[in-house]
Every structure is written in C-alpha cells, then in structure tokens.
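Read through the structures below before going on.
Where a number appears in this text, it was derived from the coordinates with a stated rule and is not lab data. It should be emphasised that the depicted structure is a prediction, and the values quoted were computed from it without experimental measurement.
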Structure I
C-alpha cells in the first residue's frame, strides 16, 4: 500500500512517513484507533468546560494534544495545546471559544482518515 497524499493535508509528512515505515499497513489501524480515542476525548471537553472541571479538562486536552502529535496531526495538536493552556489558566471562556475550532479541525482530520481507508 502506498500512502495516500491526502494524508498530508492534515498530518505532518515526516511523522506519517516514519510511522508508515515502522508499521506498514498497520498504520491505517493506528489512524483508526487515534480517530476513535480522539473522538471520545473531544466529546468530553464541552461538558467539562460547562461543569468548570478544570483539572479534568486540562487532562483531557493534554491527552488529545499528545495522541494527535504522536500521529502527526500537528495543527489539531496545537489547538489542543491552546485549550490545555487556557484550562490551566482557568480561562473557561477561552476554552469554550476554541472548542468549536478544535471540533472543526477534528472533522477535517476524520475526513482524511476515512479517505485513506
């Protein structure tokens, strides 16, 4: 299987190439696992913001930041980092504002993953 160039619209080419070299065709399973895990974490952010559960929000954003960076979804990871930073500063209004952008970015990442399967 060759890598679909559409991946590089949402994922860092160097990270993807390295992972693909290591995992081969199992790379697609890694992306699917990332998609599922990220979806669960992402769906928890809104309720955590509304409940002002800053510690849990910080942890969830931190987890999303890490798992997305690990697969090369660096733009998504950066948005997670911003939410994590705002949560640490107890800026729930900022978190709320950034959440819509994060969700939109994740939809783009999800679409790319679907196109590659």
Structure II
C-alpha cells in the first residue's frame, strides 16, 4: 500500500490543456453526437485538432480511440481520448505518458504532419 502512495506522488498533475479537454468532453452529448462528434465539438471549445480516430473493437478495453493535438503557449500537447468498452465518460490521457501502443502512433503521425507542413 505504501508503494502505491509513493508511486502516486511521483506522477505529475495533468496539464491545463488536458483538464480543459476532459471538462469540455463531459459537456457533450455522446449519444446524440457519437464519439467523433463529441470529440470534435470539445476540441472546437478548447482550440485543439483531431489527428485521427480508430475503432478499437475492445482492444485494450476501448471501443474508440482518438489522437488529438492541443496547442498551448509553450508547446503542442498530444493526447488520447478513449471510449471504454465498459461505458462511462470519455477518458483523456497524455500521449507522452500513455502505455497504450496507439500513443506512439499518435506521436509519429503528429511529427509527420508537422514535417509535411514545413515542406509545403
């Protein structure tokens, strides 16, 4: 038990951008808008961009997963938005600290898009 507490203390708090996105997602009607619609509406409110979305069909416990980019004053933050197979609110996770393999795909894709933007 003490190890759990020590481990929790090592975790840094989520960034303001991630918290804002999570709050915006909680105010979306997931049943009416669907996963992608809810994510897009929330991103409009916080000034983020949808990189891609994937149907997971239960892999890693998710039905849907989206990679999003959130711009802040300091840098671009990549995050994953997940819809669990068990239901409940959509979950927001920092792509840098995520252990989901799709987080690495999101990082590579964002870097590719950034490089292509510089070339054009």
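Points to keep in mind about this one:
- Among I, II, structure where relative contact order in percent (Cα under 8 Å, 6 or more apart) as derived comes to 18: II
- Label whose coordinates, when helix-only ellipticity at 222 nm (-39500 (n - 2.57) for each DSSP H run of 4 or more, over all residues; to 500) is calculated, return -27000 (choices I, II): I
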